Structure I
Amino acid sequence: MAVGTVLLVDDSRVSRLMTRSVIARHHPDWEVLEAASGEEALALSTGLAIDFMLVDVNMPGLDGITTATRLKASHPAARITLLTANIQDAVQDKARAAGIGFIGKPITEEKIARFFSMGGAEC
């Protein structure tokens, strides 16, 4: 299996740790980068080749949709998905319009594993 790079963007350290552990179990050779804010994610990702990005919607500072849209512009080949408990149609519509996937919280191992097994497709 090819080595991949994943960027986790979530202000919750617990959420990042849980998601990182799922990725490590299923893809132990992948590199996982973490950012606690949208601003940190944009700075961290500059100049890097990133295959997958999982971005929380509700964060202080730059919200997840703004962050994901900016990341998509700078990393057009990356598979980007929002992670959120906000399952309102408006949020899902904004994500789809920007070419960004959507995974509803609570995040489970099954949802994360399916996202990667489907090549970053929405689940």
Structure II
Amino acid sequence: MDSVPYLIHTNFELALMLDGRKPFAMFSDEESSGISMKIRAYFQPYVDSGAIIEQVELFVEGKLHLVSILYALPKEEWRFDAYTELMSERHWTDESEYRLGRLLGYTEEQCQWWIAQRREARNVTAPKA
């Protein structure tokens, strides 16, 4: 993360959204972890004021209970459906990664840089014994 030549949105989601620089944010965790409650509390005043739109989705499979909390700026609510559609894809590709980056508000150049780094990391071979 230290070598990324641009601001990673992690831990800056709310500030960037309030500044209008980030149109969409998403968080996922096990429902029982308590993290989802902290995130929602952090965003709640802005959801209440209408500055940010919230959508909460619960995924249950057996004992696994995952909660996804999605936030969008007003007029960016279409990103909720686009994100849900993207996450339903069976195989994650560079195109999937690009689409996610763009949904989250990263620029074309930032997405291309990120994908190139992922591709390079996949191509690294293990040292020979």
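Readers should treat all values here as calculations from the given coordinates under stated rules, not as data from a laboratory. A quick note: this is a predicted structure, and the numbers were derived from the prediction, not measured. Cβ atoms are built from the backbone, for glycine too; each structure is taken alone.
Starting from the value 1.3: which structure in I, II was distance in nm of label points 7 Å out along Cα→Cβ at positions 10 and 42 calculated from? Could the numbers behind the result be given before it?
Values: I: 2.3; II: 1.3.
That value comes from structure II.
One of I, II was used to compute FRET efficiency 1/(1 + (r/R0)^6) of positions 34 and 82 (r between Cβ atoms, R0 = 35 Å, to 0.05), and the result was 1.00. Which label is that?
I
So if we calculate volume of the Cα convex hull per residue in Å³ for every structure here (I, II), which label has the highest result? Provide the component values of the computation, followed by the final result.
Numbers: I: 90; II: 160.
Structure II comes out on top.
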